[in-house]
Structure P
Amino acid sequence: MNIKIYIIILYAFFGVLSSFAQGINKEEKDTAIYLNEVIVNAYQINTRQHQVPGAISVLSGEEIRTTDGNNFSHTLNSIPGVFMHSGTYATSRIIIRGVGSRTPYNTNRIKSYLNDIPITSSDGISTPEDIDLMGIGRMEVIKGPASALYGSGLGGNINLYTPNIRGNDAEALIQYGSFNTIKAAAGANYNKGDFNIWGNLSHIHSDGYRDNSRYKRTSLLSSGMWQKERFSIEYTLMLIDLNAQIPSSVGKTIYDTNPRAAATNWNEVEGYKEYQRAIAGVTLTNRITSYWNNKFTVFGRWADSYERRPFNNLDDGTSGGGLRNRLSYHSSHWDALVGFEWVNDAYHWQMNLNDVLINKNRETRNNYNLFGMVYMRPTPKWNISIGGAVNRVNYNLTDLYTENGDQSGKRNFPAIFSPRFGVNYAPSSLFAFYGSVGHGFSMPSPEETLLPEGDINNDLEPEQGIQYEAGTRVNLFSNTTQIELSVYKIELTNLLVTKRLTEDIFTGINAGKTKHWGIEFMLKQNIFKLPSFPGSVDLNVNYTWSSNKFIDFIDNEQVFNGNKLPGIPSNIAHIFIKWQPLKRLSIDSQLQFAGKQYIDDANENINDSYLISNMRAAYRIPNTKFGYFELFAGIINISNTHYSPMLTVNAVAFGNAEPRYYYPGLPRHYYGGVKFNINTQ
């Protein structure tokens, strides 16, 4: 059956059930489930989501930990406007509203934060998927260039927050699944008076479905707070140790006939990457007066990485840190804030081939961001925001291997001003309408700033864009139904394109303009909880339609004007249904549809659309003295669909080999485990 027809039928079915449930006598109101009011930290200030002058998606901790809890893409792909390519646990690419699709093997057009601490690396790479999902209590995604208040991140922002748990408890999880995938995790929370500390330690090991795809990751995440009447002190600590083999992408023939195979050259050298990362930060929040608050954060970060590759080996690392301060004013009719962020990182890398050094470099990066915003509420129905940010970035490259000449240099990018204007009109608690326009930018990565000979490209400019969006939020039936519909247009200039010149040499160019249009729809529905039906049913539906085109793009004398950008499905749909037939039993089902995608700029090759279905069941056994333990099991890719969840867009064919576009997805696989919870309250 056509996927669109399937989704329409399914939605209509649950819509009928919803209408029936809401038509029940109002005397049975106590049987309904109410969606909680969501408070967000969007655009640098806490406010109700219903009043935010712009689009923002929020996921709770329960929504984040769906399916097996190991694959970040299952979480992100449940958000409208977001699509995550996931080739392996350690190879992915996040796209927000069509921005970032042409980055080869990672995410570099999005800025990520953990408890207000930037976790995007100094080379612009964001890997929020490194964080164990059990360690995330809330996620906020701000989409598109309007998020420029957070610095360089043209695609948007992913803001992660550790759990905020009251009381004292501890939990542990043991899970086993297909491909010898083992996960063990333990966490605890301690509260006493004005002091709170939380931590989570996890380890995952998988032999992998494909050849040369073993994966190991150990992570520690901890946060805490000491809160007094006039001030509070918070800390955040993240440690990650990862070792992942790299199967890489394959050509069409291997993809169709032997999807378990790794790319031959990567398999022969047993290619892999390993790294250790540490991020730590301390935040002091002062309540200066009843109107004024100041939040000051100091943080440090360190990383050491090594990658074994067929063409050479890369040894690199980062050390640095920074400051972030936000002074805010709050009154009944208006809010204001002003702040700054400074990040300094020293990024060093060297390459060797057959144990012979071929280059060695160090690059110091400074990123300065001064931002401000005013929120005006002339009446309770209106929330008007005006603000912007000024960003300044400079690089200083030192060539430590001068046998081919000294290629040291500096690059000072001019200051970039990113304004934003937004308005939200909420005539009642049932409806809200919003619109915004905002500017954003992305800086080129170190690879993109270097010419093939290794010199700095002084002509390369930052990618910049303007986003226009409008939307509405609807809360119906005593807040049991939430609907959001938004439309947007993004215009990008100085498009940054990463060109692969040889198997191991990349460079960046500015390549014209693109336009991105889209419609995003979200429905959260607590359908019913009635004596006449076993248990309760909740529904979450998301749908995104987008058109992403080159407006002005010429590369190697080829004209691509009017072509679709590769690596972006025009249609994305996600359906999540949770049925709780018994108080202790819950059954979740998840459908993810991704439409066809072009694989190259010429639009000559297409990756077929696909539909993935997952299911999970959990049975909770309570213990009044200690808490509970939960047995769970699940199936991922129930229909055993053959698909490619990640593409290497514009892959280059070397010699007589096929271009390696495809990362084969996992076939049908299973998992199960037990979770223990101990509550000492």
Structure Q
Amino acid sequence: MKPAFWLVCVALTAAAAGVVAGAAWLCWTALDPDQQAAVAAALAPHTGVLMMATALLVVLPALVVMVMAGFYVAPMRGMAEEVRVIAVSNAKHRLRVEGQAEVRKVAANVNLLAERYQTLQEDVALRIRDANAAIEIERNTFATLVSKLTQGILVCNRDGRILLYNQRAQRLLEGAERETGGGDWIGLGRSVYSVLDKNVINHALATIEHLDQQGKSRQMVPFVISRISGQLLNVHLVPIPDPSGASYGYILSIEDVTRRINKETRRASLLLALTEGHRSGIASIRGAIEAIIAFPDMDEEERTQFQSVIHEESVRLSQQLAELEERYPGDLDAQGPLQDVLGSDLLAAIERHVEDAIGVVVDVSAPLEPVWLRADSYAIARCLIFLIDQLRRICRASEPSISLHHGRALVTLMLEWTGAALDTEALRSWGLRQVIASAKGGSQNLFDVIERHSGAIWAHPISPAGRPCLRLVLPVGGEDSVSAVWGEEEDDSHDFDFHLFEPGGGTAAAPDTPLGTLSFTVIDTETTGLDPSGGDEIIAIAAVRIVNGRILRREVFDVLVNPGRPIGAAAQAIHGISGEMLRSMPPIEDVLPRFHRFLEDTVIVGHNVAFDLRFLELKEGKTGLKFAHPVLDTLLLELVLHPNQEDKTLEAIAGRLGVTVSGRHTALGDAMATAEVFLALIPLLAEHGIHSVRDAQTACDRLAMAQVKY
């Protein structure tokens, strides 16, 4: 019970004692001495009983108050907290109907009111959903469009805070280490200057402002950014005007040109080597030939010397060319316009082209999952038209079909037919036949096209379906292809938040900033045991970001860690992680720098987070990293808001707030549940006058549990 209640009980006891003592004194003084003596003599044998009766009479009011408080006051306090949860955070929560009849009646009536309140809320939400249906369609269309662009897209406010990004940008800027939590991190509310050079972007913005001052229309400013990793990005900056015409943000379209620039550099080196290395040899050959032409009557010995010069220089030039081919493989070949093509689209194009060109209907089939390959779809279609036409003429082929089969690094187009099998020698002769002719006189044969694609072709007398077939093998799209990006997508609706256009939105710099506008990172760990100071270690660490009051489920950190020590049996029984599962995982010293980077510019949130932070604190000496972020603990916040609730476990708190817990006792599952709980607590905190991180920390610091150390 609260201290104030005990003060009331003490006051009632003192008052009762005063009344009894005063009444006894008045009665005693009203008697004459003889009567006083007689009364004293009569009561002397019963002194113990009188004292007990007097004590009972003195404490009886306090006992009555305590009983009434137990039956009515304490339950009503808990009910008051739960009613506030219904009104502010979780309309689906219901009071337990138990206790005295009057308390049960109040609880039942509150539940009835909650039912009607929930029905009203659901009706309003349904009407809002219906009204926003058209807007939602536009929103989804926009999100899908942005996510499918082959260029990386970032939209930033004037402060450089990211408010939209697509998966292409995420892949380009975060690099291949995303799966292990490494590389640079981008996300809603993060600063673009942490991944791209601020000076270069500011220079582009200054260029836009200069053009505006000259009265010129807004333009797109292109520039190239070189990153520490050696990556070269071709970037285009486009300003976003507000209704007044001023710029209040900008769009960055990003393309990785590292390979292209490197290839152009190699081609330039090759051209220089060809020019410088062959100039003297060609001059010697030319001089020898001109001398032979100018002096047709020279003797045989001189003619032999000049011919020897021509032969030696020719051999040397051939050797130099062979060396260049070895040093620059593939750079001597003319490359056509290869692009990422969806396999089903390629088959549809082939089917259409074959029917239009030679009047043959081809049965095509592709797997259900998207298969991407890098190809010149026109050239491949022309090759298959040629092959089908030749098979029809030579092998009497009918009922042709083309199926697509996807391997790890190769895509196979299998052409099958009914008729005679194709001889290998015939295919070799067909490979030298022209399949593509240009208006300028250039041409390519079948083998030229296949070689340009780094592919292969061969004939089989019988396919798995029992028919003759040809196999045309092509490589899948490159590692930066669109397919790799599209295959990783999850929920497009989490890719943007235009509320972040407001300056400062999403930062965690000011302790008095309203909680609803801050960026948070909710963390959780799994460990070998419960004694960090005694040598227990982290075995799993996870985090999820909250920006603008929304959990960003795609922006997560989830890594297993090799603790370098055995896992306690009790701990393993809870989280189910064994030492065998962690043998190939990185040590905590390798994980923490990436984790620290993920937490950048946010408030840390956790459930009993002091336990998790103690493990991180003990690693400061080895890593040099201090986790000096502002911290909020959902367990302490629950104690501030609901001190009369007995069950403080994460499941119980989540249940009261209407949060569904899944993946319990996994680091990421607990982090997700804690994030949901924290968002549900924010409106309740506001009802208690707690609006900022400073307010929340001040309220939590008053609690005895805040002083617990691990």
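Just so you know, all these numbers are worked out from the coordinates, no wet-lab data involved. None of these values were measured; they are calculated from a predicted model. Cβ atoms are built from the backbone, for glycine too; each structure is taken alone.
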*asked:* Quick check: 133, 52, 41 is what I get for Cα extents along the principal axes in Å, for residues 96-351 alone, calculated from one of P, Q. Which structure matches?
replied: Q
*asked:* If helix-only ellipticity at 222 nm (-39500 (n - 2.57) for each DSSP H run of 4 or more, over all residues; to 500) computes to -15500, which of P, Q did it come from?
replied: Q
_Label whose coordinates, when P(r) over Cα pairs in 10 Å bins from 0, in percent is calculated, return 2, 10, 14, 15, 15, 13, 10, 7, 4, 3, 2, 2, 1, 1, 0, 0, 0, 0 (choices P, Q)_ = Q
*asked:* Starting from the value 2.6: which structure in P, Q was distance in nm of label points 7 Å out along Cα→Cβ at positions 536 and 592 calculated from?
replied: P
